[in-house]
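Bear in mind these aren't lab numbers, they're just calculated from the coordinates by the rules spelled out. Remember, it's a predicted structure, so these values are computed and weren't measured experimentally. Cβ atoms are built from the backbone, for glycine too; each structure is taken alone.
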Structure 1
């Protein structure tokens with residue numbers, strides 16, 4: 001889809017929700033979620049943890065009607081090991097068992113509850129699912145975008161979308177498919193402006209996500225590699241060493257999310273602020289083409 005001048009928008013990643021729900025509630029959840037949300041149904045809390053380890057998950061929905069008492073300690077493990085993934089308790093009926101389980105889930109660290117038995121319950125769920133917010137993505141955007149005040153709309157859209165899409169876009173070619181821009185055209189605009197290459201921007205943003213993921217105790221180095229679309233942990237390790245000179249384990253010990261983010265801003269944003277304010281990366285005439293290939 002070609003968007004006309006003045007009609008810029010940010011490309012959004014699709015939200016992924018893992019659920020431990022009663023089978024009868026799953027079709028209603030999918031109907032409420034719509035096309036922007038991918039649902040992964042797990043049969044147990046332990047299965048949900050495996051899903052969270054294997055792929056990026058934005059939230060986990062836990063049914064107080066479906067999670068048995070003996071699985072409650074595993075919920076505490078989920079909350080403790082993956083603090084950046086919100087755990088949300090849902091209840092679709094009220095009885096003694098579900099009420100007790102809600103208390104158990106709260107004691108395990110679950111802080112949000114959605115009551116689907118209420119008239120507005122499914123509407124509240126739709127509202128929750130329509131506003132996905134990766135904590136890492138939100139933190140990067142909050143730090144980077146003020147540095148781009150005064151930049152053209154398509155420059156701001158480019159960087160907002162690059163940050164949001166970076167975890168699932170390992171190459172500039174993959175990113176350009178989302179933008180609807182030829183990779184050669186996209187890269188030449190950075191070159192002509194005297195900016196670092198898009199490949200460099202993408203690689204360092206992904207490095208910030210690496211630092212964020214490695215701060216999550218529940219994720220192994222292999223988990224991080226697969227979450228960021230590397231072909232193997234070995235490929236991830238080679239790429240990390242080429243960028244930083246460090247092994248994944250050394251990077252994990254010595255680099256925090258905050259320090260990686262500050263390095264990105266200090267090296268690739270602040271020195272080029274004047275150039276970025278006059279930069280049109282998505283269209284040389286300032287008309288933004290977005291959405292092809294999505």
Structure 2
């Protein structure tokens with residue numbers, strides 16, 4: 001019998017890091033979570049975790065890092081593996097891949113946290129069997145990852161779906177927006193902090209019949225209609241804290257149908273829309289499992 005390959009994964013969020021060792025949802029050997037503090041402290045903790053895991057389980061075959069950004073995921077770029085200038089203190093221009101490479105002589109994959117979550121859902125979750133889909137996280141920030149024709153979408157850098165500009169009716173919603181770069185972009189209008197600033201309380205404390213949710217569903221539906229019309233995804237998966245409010249999904253689906261107005265001739269966005277706009281099948285594990293999937297992918301390509 002061959003030895004089971006083990007992979008390391010990092011889901012690097014702006015609030016917490018999750019380090020994991022395993023090879024599938026049913027074979028996770030070790031997992032640890034800790035707050036995202038300074039880059040030095042956080043990366044040192046990650047290295048210590050994987051060093052101990054290698055001592056206990058054997059050498060890793062590859063490491064996958066699904067990280068907050070903006071970042072440079074292009075292997076040929078001189079700043080590949082770096083977090084680019086960011087609002088997260090002490091993390092701008094940090095060479096994440098370089099730090100891990102100095103400690104581990106294994107292939108290292110590096111991508112956005114949302115592309116990582118998309119990979120997790122594609123490999124084991126709600127996007128299995130698809131070749132084009134979108135994964136969105138709506139929480140402290142808003143980000144989107146996309147798999148297009150079987151490949152994660154990159155380009156100039158990587159998609160920034162949370163910062164698209166949406167129609168903003170200032171009479172209906174006089175809130176100016178919470179994004180430090182664009183004020184009332186998608187993230188500025190619909191993220192968790194935007195909800196809290198607008199209504200004076202955290203999203204999770206708002207009752208299901210609070211007017212905040214109709215407005216939230218409106219902004220999410222506007223964004224989804226744009227993504228449907230530009231990328232033509234076969235499914236849209238909504239993750240993150242805000243979209244964990246299950247009652248939001250029927251509201252969003254109804255508004256998306258209204259916005260598309262029968263223009264897209266597919267039953268997926270018609271009578272079957274409940275199977276088209278869905279929560280992640282992996283729940284809150286999409287990102288960490290996606291980091292494992294990224295590691296497996298880079299190992300196979302070597």
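Consider the structures 1, 2: one of them gives 26.2 for mean count of other Cβ atoms within 10 Å over residues 61-68 as calculated from the coordinates. Say which.
2
Thinking of 1, 2, which structure, once helix-only ellipticity at 222 nm (-39500 (n - 2.57) for each DSSP H run of 4 or more, over all residues; to 500) is computed, gives back -10500?
Derived from 2, not from the others.
Thinking only about distance in nm of label points 7 Å out along Cα→Cβ at positions 77 and 261, which of 1, 2 has the largest value?
Between 1, 2, the highest calculated value is found for 2.
Where does the value 3.0 come from, among 1, 2, when distance in nm of label points 7 Å out along Cα→Cβ at positions 181 and 205 is the thing being computed?
This figure was derived from 2.
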